[in-house]
Structure 1
Amino acid sequence: MNERVLFFPWGWGGGAAYTGRCLVLAAALARAGDEVAFADCGLSLMVREAGLPVLDSDPEAPRPRDNHPVPPYLPFADVERVFAVAATYHRVERVRARVVADARLIERYRPSVVVVDMCPTAALAARAAGIPVVSLADGDFVTHRDNGWMPWSTVAPRDLLPHPSSMPVWDAVSRELGLGPVERAEHLLWGEVTLISGHPDLEPPLGGPPVRGDVHFTGPMYWNPTRPVEGPPLPESDLPRVYVTIGSGGTVGRQAMQNILDACASQPWAVYVSSGLTNTSDLTVPSNVTVAGFTGLDKPLAWADVVLHHGGSATTLATLAHGKPAVVVPFMSEQEMNGRQMVEGTGAGVLLRTSTTTPGGRLAFTDKYSGPSAQPCAGIEDVRHGVAEVLGERSFAGAAKRWGERLRQQERDTDLVELAHSVLTTSGVGA
């Protein structure tokens, strides 16, 4: 029997990776004959371009702001801080209102399965309605380890981001719904089946048994636009090819992008930049750099010799899956962790900037080549040196190629449709 599946990707603060993972699974389910739709909480532009329906929430439902200031580096130490700070879910009225809005979408669509990606309110609403949940996740979304997004931190998460805790709110709302207590924010994101994009050897152990259901690693899950890419084509050149992609545009400041462009100026490289949704009209673009928009990953990655990226999960895994070495410039804690574990830790590239925490709850940064830095982003010379090193040392490409083969094998060994459908038979729904 074909299923009806409703997707809830995280949308607070951007993050095309969340919506992209959902689109990968949705496309597989649609090909298998399922009926799929998306709630309007992620990047709905991506969903509509993929030709899939989007269900609008009630106008009064809490939703992300269109524009809000973002610091040069976001020190989220764990999932709870993301919920409390990015979505202001430390306010009980916001959580209740979003749960109600998600519940109304579920009641309207009447799905047999709900899929969430970093969306706790939809998970609560689905369980309260007796509908099983498939969770798409990074390993650090569901880890039992403290400081799961920032394991090198030596201070409490609230020392870095002192918003009120969201835990009393989650616990109260869960109890109101008859789902029992909530001990950790990460527990909200465990599905009756949890699918982790990646490979188990790329992630540290989760730190304990599953909270509910089974967990499966799927290989890389990332989305490419189905429409033709607008803008200039990939340059044809015999020079070393550098692909730059530093996210969909939600968390990267103008100065960081300009530093990267300036680092590429006058270098013997052909450079192609996917700028995402970022407005690049006020940037100075060198003659050897081609700037495009929301291009997708596969074609530029196949073209590139080295990839300069922000360390986002989807981009990191896609780069490795294509066997390409990387230079990582992180703008938040989870991106830095991906750079530490999946790029430097595998020998597949370099991480340009690392952070440490001080006893007073402040951050100190060290750039790979120039040392301690008080600047808000990696400097021009560090970017230039990093690209030159990765281009010049063949071991980086060799390590990336080996990991690419392992990731693609994991992907081939995974039946996403079977795993998603297994949620209907393998476990019950509960707190």
Structure 2
Amino acid sequence: MTTIDLLSEAFQAHPYPAYALLRQDGAVHRTAGPMGLESWLITRYDVAREVLADTRFSKDPTLAPDWLRSMGAGGEEGPLGANMLNSDPPDHTRQRRLVGRAFTPRRIEAMRPRIQEVTDGLLESLAAAERPDIVAHLAFPLAITVICELLGVPEADRGAFGTWTDMALSPPVDEAAVLRRKQGNTAMESYLTGLLATLRARLDTRLPVDAQPDLLSVLIAASEGREGLSERELIGMAKLLIVAGHNNTANMVGNGVLALLRAPDQLALLRERPELLPGAVEELLRYDGPVERATWRFTTADTEVAGTVIPAGSVVAVVLAAADRDPARFAEPDRLDVARAEQENLAFGHGIHYCLGAALARVEGEIAFGSLLRRFPVLTLDERPERLRWRIGGPSITRGLAALPVTFTDPAPSTSGDARAEGAGQR
């Protein structure tokens, strides 16, 4: 059993060397989880990809061990409740089909102008900030604005979701953290129950399902009949979409900007060749993605994986961060390469539980990174890397920066005269 403290600040600041050692030792590792409880880690790319698509590993929370449910980490009492991420076929198939009617490529592409508008406004706020912070002034407000507008959450109510998400995703390391998880989950669920009732009352049933004005209205309209989502599933789905849609996207932007700032040659290349941006987003996801370990899976029988038998009733976590740095799959995996040809990373998972919002996250990433580099021709880190703090959360372990202070050269306005040009400079 590995003795690495997966939740320690020291490990979270530099997890990749430890994961490299685990990969060298094998693909499957038994480890002490929260409060000393046991789980199994999958660390090599080929095995990780297989496990993510293997139906022998269940996502049904009713199969979670009692110790996991007691920590508020399994079942409907968990941070995401009843939704497609916490289900197996046929329930998963039914739920994903309904949600897929809302997450259409057309709807996502139609959001590009609005995402660009939001990003441009946030970059102006970043430029005016006393101490500019990529996380506080760009990553989180962009992510929460986009997902809440998509879902239909009123602007005045959006600020609370950051706090509730942090509470609901607190790693269940002790009883206080377990209570905090439950409180955040309860607050989020209470709000969404009221919001769904409001949206249901004003639903225009004359509109086709796909033409409803927001995602939650689409889900409500699509939930009529025997195959629709139950009220519990609607609430769980709304929680999943909000939590994943803002927490993971914010982590992607913050982690990605830091990776570029720490690789100035790659930052310069991306500035010179903006056509590399779509591939660069994939590389940033691979290099330091927003989700370190996939959500828990449960063995329903003794299951052999890469020569190791994982007992029935075990908790299994696929370590996406380790798999995406596997030298057997990616050449020089610890080097950021925005022109990398190999793009099959596991940052958004694999198999039937592949992230439904991946296309939206990629659009946000392209716009955020591209706009930031265009707006600020010189951008540097305003903190020693070793002093940066990381946020972690469960039930999967998400990994993102708590803050990313930067300095930049603010270019003179395009209509500049001499006096205006003198006012532009270092922030």
Structure 3
Amino acid sequence: MIGIAAIWIIVLLGAGGYALDRILTSAITRNFDAQLDYVLTALIGAAEMGPDGEVILERPPADQRFLEAYSGVYFQISGGNVDPFRSRSLWDQTLKVGPPHRDLDIHTYDSREFETETLRIVERDVKLPGSPVRWRFQVAQNRVDLDEQIKVLRRTLVRSFGVLGLGLLILAALQALYGLWPLRRVRKALASIRSGEKARIEERFPLEIEPLTEELNALLVHNEVQAEEARRHAGNLAHALKTPLTVITNAATAKSPDLADTVCREATTMRRQVDHHLARARAIGRRSSAQARAEVWPSLEAVERAISKIYEATVDLDGQRDAAVRVERQDLDEMVGNLIENAAKYGGGRVFVTVRTTLECVEIDVEDDGRGIPEGMRAAIFDRGVRLDTEKPGTGLGLAIVRDVAEIYGGSIHLEESEDLGGLLARLKLPLCGAGLS
């Protein structure tokens, strides 16, 4: 920040100083030329023709420097076949006379015709009354005074702008240091949190820094929740695996004749438990993605094709085909797959799926023509391992997975009685893309 400010200040002061130098130098030069113009006009006003056709002055110039040799102020009148009429200050020198001007305007220029000095010359061609000759009137002055004034001006500008630039740089440095100082305090507060001395950033900061500290505190809370979820999931998984491992250990210790069947059965149970917790872990890891989006209809069609090959059931799809939810496609497939599979497995052969969109969510209703679930058992069926029909293979984790993954994304699932088919109706609500679920 300080480096950028320094570059910008230097550029602006350099450009401004150059422009100001041009303006003031031009103003000083114009003032210098105006004085010479005044002398030239007075010289022309005092000139008249002499008896021998030469130019004479009715009154001598008032500036005494015209009378002092090499004083640095000169005039000369040239024209015709006569010798130039020169000021005494020129002494033995003569001003150069260029080609005639085609106008009667005043011309100003610098000349180095004298070895010891640089002259500023103003000249004009004039026709005097009674003379057909165009006379060249010239007034010259040494530039040393003009150059000295410009030198003093530039020295003053450089010093002033240098002091101004230094002051601005110091101010920019102090401003950056003062403005960024609260971030040092934020860093110290984060170091205290990392070392375990504090749990949150509790200090008060300027209004510009407050949103940052609030977001950092929110991030800390989020990380704590994530860590607690991870610990809980690890505990749940360990508890879920403990019983099958105990059964296998006891069977092996007792040298049970059906040890192989026991290992296969309990291993299947453990695999389902692992799949369940992996599904939750994937959903938790992906739920913070703002880009999560899945089309409902393609997912339902993919699940319908798979279920039709496994079970002897007819799956009918109906409803809004362009519905999209704020869920990852893999997690959507997991949820609708479990619901439709349960409906096909425990129903009477017909499964009806309806998709509806509300202002805040997408509702996916999965109905079957089975025996349904008594109202008093509908809450317990979501517990891990609960199965109402033990005659068919399964682990009782399907609905638990659907509930857990849906809640992770801010959705929900409810069980009701199907009015059309008479069996179970599972109503899954998921957040609509572009909206939040209240």
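Just so it is clear, none of the values below were taken in a lab; they were calculated from the coordinates. Remember, predicted model here, so these are calculated numbers, not experimental data. Cβ atoms are built from the backbone, for glycine too; each structure is taken alone.
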Q) Out of 1, 2, 3, which structure matches -13500 when helix-only ellipticity at 222 nm (-39500 (n - 2.57) for each DSSP H run of 4 or more, over all residues; to 500) is calculated? A) 2
Q. If you work out mean count of other Cβ atoms within 10 Å over residues 165-172 for 1, 2, 3, which one comes out largest?
A. 2
**Q.** Which of 1, 2, 3 yields 10 [relative contact order in percent (Cα under 8 Å, 6 or more apart), calculated]
**A.** 3
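Matching task: 16.8 is the computed value of Kirkwood radius over Cα pairs in Å, for residues 189-300 alone. Pick the structure from 1, 2, 3.
1
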Q) Out of 1, 2, 3, which one gives 20.9, 63 for Rg and Dmax of the Cα atoms in Å as computed from the coordinates? A) 1
Q) Out of 1, 2, 3, which one gives 234 for volume of the Cα convex hull per residue in Å³, for residues 205-268 alone as computed from the coordinates? A) 1
